[in-house]
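Okay, got some structures for you below.
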Structure I
Amino acid sequence: MKILDGKIALVSGSGRGIGKAIALKLAGNGAHVVVNDLDNDVAQATAAEIEALGVRAVVCVGDVTAADFGEKFVAAAVDAFGTIDIIVNNAGYAWDSVLQKTSDEQWMAMLDVHLSAPFRILRAAQPVIATAAKAEIAEHGRAQRRTVVNISSVAGLGGNAGQAGYAAGKAGIVGLTKTVMKEWGRYNVTVNAVAFGAIMTRMTAGEAGSSTINVKGKDIKAGVSDEILEAMEKGIPLGRAGTPEEAAGAVYLLCLPEADYITGQVIVAGGGWQL
C-alpha cells in the first residue's frame, strides 16, 4: 500500500516542468491525478506516464486564466472520481521587464495566472470539499484531511528587480493561502504554499536552452541570460539550481499524513537562496 493510495489530486500546469514532476510524484505514491496543460499532446503524454505507474489520470486541457476554468477543472475531478483530496495550484510563467516598461497587459497577465487562477480553482472546489467534509463529520465526527498547496516564489517573499508583476502575483498567493487556511480549517483542510527558488525548467534555462511560450497568441521569451543564470547559482548556498523533482518533493511533503498539523505556512525550497 502506498501512502497516497486512492487520493484524488488536481495539479494545474502539470503537462511539463515542475507541474509534471509534482503530478508524477503524487501518482508514484498512489494518487490519481487530473492533469492540466494548454497543449493537449503534452497533457496526454504526462497522463500516459502517470497511468504507467498503475493509477488513473484524467486530462483537463485549458487556460487556467479563463473565467470558467476553475469550474471545468473541478468538474473533471468530480466526474471522474467523485471527490477531491489534493489541489496544487502550480500553473504559471514569467513575463519580465522593469517597472517603467511593464505594460498593463503584462501586469494583469501575471496577476491572472499566479493569483486569480488559483482563486477561481479554490472557489470552485469549496462546495465539493465542504459537502464532503460535512458528510464525514456527520458520520464519523471528523472530516478526513484534505490538502491545498499553492506555488509561490522567493520573488514573492523578497521581490525581484524586473519582475514586478510576477513578484506581486507570487506575494498575493501567500495572502490567499493564509486566508483560505482560516476559512477551510473547519473542514480539516491544510492550506500551505511552497516558494521555489531557482529551479531548472524552460523558465530558467540559459541561452542555449531558451525558448518561447505562446500565451493567447503572444510569444513570450522563456529562459534567462547566461550571466543571470551564473549569478543566480553563485547566490545559492547549495551552489546549484534545483531540479523539478526536488521541487516536487517539497509539495509532496505537505501532502503526507505527517504534515496533518502544518497549515498556513510558506515552505521555501530554494537551496538557501533568498532575494
Structure II
Amino acid sequence: MVEKLHNPTLRVVRILELVNNYENGISLIDISKKLAIPKSTLSPILKTLEKTNFLEKNDKGCYVASFKLFQLGLSYSGQLDCLSTIIKQMEIVVDKIGEIVQFGVLDEYMVFYLGKVNASDNIEIVSSVGKKIPAIYTALGKALLSGFSDQEIIEKYKDYDFVKYTENSISNVDELIKDIHKVRQLGYAVENQEFTMNTSCVAVPIRESGKIKAAMSATYPMFRKTEKTEKEIAKVLLEQKEILEDIIKIQNLNLDFADRGL
C-alpha cells in the first residue's frame, strides 16, 4: 500500500523546488500556473516562506531561493563548518587591509557569493551573500576561470551574450582570455569598474587538491585605488590564501559546495 502524502506539505516542497530552478526569479502568477495552485491559496504560502526567510523577492518582485535554503543544504552535507573556517580566515584579511572581503564559487556562468565580511569603513557594493553575478565581470569570477584551459574558456563562452554593463566590461572571448592570462601570471585577478562603477576588486583562487574550487576577494572604492594599494591588498590575499589552503588540506575540508565550481 502506497502511503498518502500530506498535500499541504507537498505543495510547499514543490514550490521551493520550482523557485530554486529559477535563478532570476519567478512570479506568483507563473508559480500558480506551473503548479496549478490557485493564487488565493498560493499567496499566503509565499508570504510565509518570505517572512521565514526561505524565499526572497528580487528587484522585479519575483521570488528567488534565499541563502537560508543553501545553508540548510550545507548543514546536511557537513559543509557549514567548512564555510565557518573560511570566514574566520576572511576576518583576518579584513583586519589587515580594512576592506570588504568576499568568498564565492563558480555556478555555471555565475559567481555564487557564499561569504562576506564587512570592514569598519563599509562601501556600498552590489554583491551580497546568496547573490549571483556573471563571472567574467568580477575578479572572483576571473580567479575561478583561471583554472580552465584557454580552449575550455573559448568553448564555454563561444555563444555567450556579452553585456556592456560599463565601458570597462569585457565584450568578447579574446578580451576574457587576455585577462585570464594576467591572472595566471600574477596569481590574482583584478576587476576595475566592469560590472558597476566606483569600485575595484582583487581576488585570489583557492585550491583544494590542486584544483581551483573557490576564490576570495577584497573590494575597495576607486578613490582609494593606486598601484601600491592594489599590490598590498594582493600580497595579503596571496599570503592568507596559502594559509587557508594549508588549513583545507590539514582538516581535509571539502570545497565542493553543492557541487558548484570546477
Structure III
Amino acid sequence: MVDLHSHILPVDDGAKDWEESLAMVKQAARDGIQTIVVTPHHKKDTYVVDPVDIMAKVTLLNERIKEEGLEVTILPGSEIQVYEDYVIDLKKGNLLTINDHKYVFLEFPYDRVPVGAEQLVFEIQLAGYIPIIPHPERNREIRENPIKIYQLVKKGALTQITAASLLGKFGKEVQKFTLELIDGNLTHFLATDAHSSRGHRGVMLKAGYQALEDFAGENLVEQFKQNARAVIEGKDIYVDMPEKIMKKKRILGLF
C-alpha cells in the first residue's frame, strides 16, 4: 500500500523526534504500507518547508529504515495551505509536489473554503499541476455546504479522505460526511494523515481500507490503491463522474 499523506518527519506538529519517526515507520510496516509520502505542513508564518532540507531528511530517514531492515520507502512531498503566492512559488519550484511529479496538495483552513478557491484550482492546473485537497470531510464549511467540494471537483481538483475519519475517530458527523463523499464520487484517495505512533493520529490505513470495502466494495478499494500508486509515479488516475451531495441524502451501510 501507498500512504500519500503523513507527518512522519520531525519538522511540524507530527513526529516529535527521529525516534518517533522510526516508530511510525515500523507501525506502517506492520500495517502493510510499503511507501510513505512525507507531507510536512507548509503554512505561511507557521511552518515553511524548505525543499532542500526536506529532501535531506527524506534521505536520512530512508537510511535509518534500511539500517533497521524495514521494507518501507519514504518519498518527498508537502501539505501546502492556500496563500497568496501559491502558484508563483509552485512555478518557481519553491514548493514540494508529491515525489516531484504533477500532483500537489492544496490545503484549506479547517473552518472554511478560501475565497477564490475555484480560480486557484484553475491556475494550478494551468501551470501544469493537479491539486489534491486533503481531508475535505473535516472542513466545516464543506460539510455545511457540500456544493463547494462538488464545484471544485468538477473544476478538476481531486480529494483525499483520512482513514481515521472513515473509522469514526473524528466523530460521527465527520464519519457520515466521509461516506457521503465516497458515495458521491467526490474523493479519490485514502491516506493516514498520521501525526503520531499512538492514538487516533496513528497509522491505520489497513483498517481504513477495510471500512471502505465494507461500505463501497472491493473494486473501489482497488481503484483507490491504484490511484495512490499513480500519483507517486506521476501518472493519470481514474476519476468517476462527481455527484452533488443532497442535504437530506441518507447513507446506508455498516456504520
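Laboratory data are not the source of any read-out in this text; all were calculated from the coordinates shown. Only a predicted model underlies this, so the values are computations on that prediction, with no experimental measurement involved. Cβ atoms are built from the backbone, for glycine too; each structure is taken alone.
When FRET efficiency 1/(1 + (r/R0)^6) of positions 19 and 131 (r between Cβ atoms, R0 = 25 Å, to 0.05) is computed for each of I, II, III, which one produces 0.15?
Working through the options, I get structure III.
With volume of the Cα convex hull per residue in Å³ as the yardstick, tell me which of I, II, III scores highest.
Largest value of volume of the Cα convex hull per residue in Å³: II.
Comparing distance in nm of label points 7 Å out along Cα→Cβ at positions 179 and 219 across I, II, III, which is largest?
Sorting by distance in nm of label points 7 Å out along Cα→Cβ at positions 179 and 219 in descending order puts I first.
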